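Chemist: See the structures that follow.
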Structure P
Amino acid sequence: MTNPASITAVDHRASTGEAICPYCGVGCRLWAEAAYGTILRVKGVRAAAANLGGICAKGVLLPQVLHSPDRLTQPHLRVRRGDDLRPANWDKALAFTAQRLAEILRTHGPDAVAFYGSGQLDSEAAYLAVKLFKGHFGTNNTDSNSRLCMASAVAGYVSSLGADGPPTCYDDIDAADLILIVGSNMADAHPVTLDRIRARRTRDGNRPFLVVIDPRRTKTAELADLHVPVAPGTDVALFNWIARRLVASGRVDAAFIDAHSEGFAEFAEFLRNLDEDALVAAIDVEPTCLDALVERITGSRAMLSFYCMGLGQSTAGVAKHNSLINLHLLTGHIGKPGAGPFSLTGQPNAMGGRECGLLAHQLPGYRFVNNHQHRQELEQFWELPEGTIGPRPGLTAVEMFRGLEAGRIRAIWIAATNPAASLPDLHQVRRALHRAELVIVQDVYHPTETSRFADVVLPAANWAEKEGTTTNSERMVSISERLLAPPGAARADWEIIALVARKMGVPGFEFARREAVWDEFRRLTSGRPCDMTGITAERLRREQSLQWPCPDETHGGTKRRYLDRVFATPSGRARFLAHDHAPPKEATDREFPLVFTTGRIYAHWHTLTRTGKADKLVARDAEPYVEIHPADAERRGIVEGQPVTLQSRRGTITLPARLTTSMRPGLLFAPFHWGDLWGPDRAVNYLTIAALDAQSNQPELKYCAVAMEPAANQVSNGTTDSAPLDGDGHFFHWFHSKSSKSRHGIGSQTR
């Protein structure tokens, strides 16, 4: 391990170390060489279980994102609304933050404050945020932008299998004979994992058989042996149709069902009463394609399913996850090598945030706020009076911003995320941030779309400048080394939270070292489904990565869960859960006749977080666009490259057209990465709807109704404070342009 104390921002000596990639949830371990206060080069670690030496272009170009003109190196404050944000020292920033939070808590009560974090916070920071807000402030208003991507997967695992967390691992790729990829463009969003599938197929003669279920013919779908182009929003109908065929033909694993599941009789009766013709009409796929899919499933000995936002970002998100898991239960493809449902996380520590209890309904160690015993356990551990932790879940991501606009929440602390670009219905988000009495933004860069609304901006350490613990998509807990000293006054995220807590006089935050935070949290997982008791900070330094459950220090970690076929439900049996197909919340009509969906592309990540600072990535995809089927374009007189106006019931944007037959007629696609800093009227989330899944509260970012026409007839989206761009495409931030005209680098985006 590199000794952090030996590396300074001006150290000319070359040193090496290893860190976890800060992008997606694959959890790639990277080797890096540092010198002269920067990272010279990065490559994948061949011995790392998650990536086996693999690395994507975003990872290779990470050195370019460390030092940019918009790097935040000291706190900023504005004491009164309407003032400019001005640099301040830590003492002044902490005193102001602590005083304002205390005033709001005293005047309006604990539920007037909220913390909104992300899966880019390490587990130490997520844990301390939960301890401060849910424990000492007494509010359950903590949530994460993982609510936008993983909440339905969490609820699906809990309701079907009894506990969160996939039962699978990446090694299952090498044991499967059938892989389903559902609602995920792995080629763009999780390329290293797809490379592993490709390598297996090259090595083993195009095995496993690859099925991709997606309305679009994506780069991933182009690799498939069978592409199933379902109509958008019809996944439940598809899974029910498959299940009905399996049950009707008797091609199910009866022994597994009898011994290890519950609810099958009711589920089978539900399937018998479905109208098969209506399901096929909804799915809108050739019957021969559907028949081929069923034959592949019934002929498989080990079926592995990967899935992502195409399932989760839906008002039927939990139903989709339950219905896919039903197929694994019917066929017995779970609890054995090469088989099981495998959710792909979109951020490096989306799993870790759930383990720490950052979501509004959770407590550390996969506990829940509505469970009296769970609340008592935390109150005793944190030495709090009984009843401190409330029994009702807090407000979730979208609800928080509704609460801000309504005045229920007066202060919000936003860390490592950019909701003014990433949440649906951005006009509402902007109104909410304007209405807030106190906005604290903790980030690596400034300005961002969100930090321009801040009263306090706190400088955080970047990916290579801090030590921290993360959990990837396969439950692999890993330590990431500090390779450089953070610039200026920037601090690790956990340190910032602890500093504010101490300034407010809150006990229990006197941590001198990160390891002490990790080991305190780790003890709270003892005996829980995500047991990490054996993953001590000292052991992680030696071994670097371990998969939970890992109940003691002699345990080697757990690659696969449920190998004994005992699930985490009270009965020990997995549950069949039946759901009718329900259409998306917003239907198309004469005024808004097209379906609009969003997603990632290979070159970029989230709201152009770091990727907007890597010249080669920006050169590959320099601007947003909308993909249109040629028939839809011809009907409206739209040609390739022409600016087109897209309008939903919430807003209007303008994007250049890309014509492609990879789209179904009637479906439009645009990448979501670009926000207001890249020009007005381009952020796709001005269009998207904030409708929520009733169980998971995950928003339906993948489906809304829009109208489209050539931009000559465009209507303004009503934005009145979009900032101008200079001739080079660089952003003059409106907080500073009036006084200093200081220039900030292109791609000034949050993590």
Structure Q
Amino acid sequence: MIDQATVSRILDAADIVDVVSDFVQLKRRGANWIGLCPFHNDRNPSFYVSRAKNICKCFSCGKGGSPVNFIMEHQQMSYVEALRYLAAKYHIEIKERELTDEERAAQTERESMMVLNEWACKFFEHQLHETRDGQEIGMAYLRERGFSDATIKNFHLGYSPEGVSTLYDAAIKQGYSHDLLVAVGLCIANEHGGARDRFRGRIIFPITNVAGKVVAFAGRTLRKEDKAKYVNSPESTIYSKRRELYGLSQAKRAIAKEDKCFIVEGYADVISMHQAGFENVVASSGTALTNEQINAISRFTTDVTEMFDGDEAGIHAALRGVDMLLAQNLNIKVIVLPDDDDPDSFSRKHNHSEIQDFIAKNEEDFIRFKSRILLNGVEHDPIKRAAAIGDIIKSIAVIPNAITRSVYVQECAMRFHIAEEVLLREINKVISHNKEEERKRKQSKQNDVQADDPDTPVAQPMEPQITTIPTPARSESGNNGDAASANIQMQERNIINLIVKYGMCYLCDTDYDDGSVHPTTVVEYIRNEMELDALSFTTSSHELVYMLALNSLPEFQRALQSEQQRINEDSQQTLRDELAQIDPIGHNQDSMRKEEEAVEARINERIVAHINDFRRTFLERRLCSHANDEVRKLACDIVSEPYQLSKIHTQYATIATEFDRLNTLVPDAINNWKYAIVEQQIKKLKNALDHATADEQTQLMEQMNNLYAMRRELAKITGERVVTP
């Protein structure tokens, strides 16, 4: 287990913009950054990243959160795995305590698979570099392909020995289980309870996810008698062939920097292109492109060039990918290499400049490419020519952007000498047909679900999502329909909002019975009020967040003291520097004193602003990165705000923020909560009166009169502003 001090260092070091930028191309927009959401097929940027709050949020699909939550969601990691990832990114040494037997047993299958794959990758590398067979067979082959030592190291290439169970035996000796070796796909079980190595006698190409973690392997045979040239890991908990692009972890930074991505077919194609100086290259691993792979590319660029072999198979592969890329609103170009070449052989025959020149001269947009391929030999056959143009029209129809479609229509009209109106009519027919087919597919899928489970509700159009308030009982089930209970939970949620966003902010001074006066934070004020009237939260997640906030007070006080000392020392140096810059020429004694006072005032304002910001963000940063999924999601939802004031408001008017109004917001929130509780109690007593005896009715009426008096007092304070659902 990672100790708490290390966890705190990791969470403090992790910068959300820095973390998200590894996976998403971000652009600055005001105080925030924006990009395409990595969690759904996002065509218009809806993924916002706030460095000030250290969170991200997609306002379309709702996913996001703190740096640790983002890594957990995006990389499908556990909380501990995400912490390790961030620790490695920021070069933080992890201090751990020994795991208990129960904790060891609770480690997930996914974590175990990742660890095993990392071990296997090192095993294969060791076999390549340190064994005789690895040098004479594996390394000899790689040298023959022209791969340098740096390239071999960069892609972690390896060699699997010829032995039937060499890896299996070594892994068992290291403590890895038979079942795990089979589940991850490194070995294939036999009928005797043992297993044989899947990749024996093959060159190993580790397949990594976008974060650089090994999720699978591909093995290239060196034996002529093998039927399969390549063998890949089977799909598993950590590997889906549809999602992964070979080389993306090595290429992502170059893709973002160049704003361009080359797509090739095979592993060797990627490696040779990298070695030739083209690092923005990924491979579909010899299969047709999938929407998931295209979606991964679109996080880093919208400009894609497909580079395929010049033979018939390569051309058809290029054609297959065009429509899918267009549907993702990407700018597509195609390069077909000479007949006898693939990207691997072509990049080994030519230097960087020659390849660049070839690309510049031979890149074609998809219309020219499709026209050249489909119209070849059918110029004098009207029927075949019309069919070829119809195929091109179908490709244009999948482009989601109307302006882009219009540009391509104009080019087609000029190229094929067909009126734009005719092309537009045909494109609109295709679009309508595609929409209808999509509607039918969705309806069919819904019918299948309904047939399997008649109680499943029919899907309705999505409405803007509003956070649902759970039931009054300590559970997270749906609302019981009681308006009074729903109102209580709404008021509770308002209290929790204030705790998460401002829990450690100074609110007021509190006089205690012993005559002492203490500065009180928001969460301390709320605690005092709750203890005074014996209030408690009715929702488990609210209670958990409240208790975590209270328990964080000692840590906060220590951190605040340390931060105040640091900022005071920095400010003293800044004060000395700024006072030294005041030019005494042109100043008399009074004006010098005023200048110095102005400098001191500015620095004091900075100190106050910094400490206020430290107080405000202390709790939200920790809760948004908490190990508990429920706490983390609730906190991230609270901190994420889709709206901010426009510049014209903040420039020309003084707007009172929530922080400025805490001294009224917090008491109001507590009084509104009390008001809602009293309302519920009155309702319960009214219901009880209907079934009470005469004596019971007298007692109930007395209780009700007391509640009415309490409600009147609270109404005076709240101004009867409580809105009952």
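Read-outs: derived from the displayed coordinates by stated rules, not from any lab. Computed from a prediction, not measured in an experiment: that's the story for all the values here. Cβ atoms are built from the backbone, for glycine too; each structure is taken alone.
Chemist: Have a look at P, Q and say which one yields 0.93 for Rg/Rh (Cα atoms, Kirkwood Rh), for residues 144-351 alone, as calculated.
Modeler: The structure behind it is P.
Chemist: A value of 4.3 was computed for distance in nm of label points 7 Å out along Cα→Cβ at positions 264 and 632; which of P, Q is the source structure?
Modeler: Considering all the candidates, the number was obtained from P.
Chemist: Kindly point out which one of P, Q the value 301 was derived from, the read-out being volume of the Cα convex hull per residue in Å³.
Modeler: Q
Chemist: Out of P, Q, choose the structure whose coordinates give relative contact order in percent (Cα under 8 Å, 6 or more apart) equal to 19 when calculated.
Modeler: Source structure for this number: P.
Chemist: For which of the structures P, Q does the calculation of helix-only ellipticity at 222 nm (-39500 (n - 2.57) for each DSSP H run of 4 or more, over all residues; to 500) return -8000?
Modeler: Clearly, the read-out refers to P.
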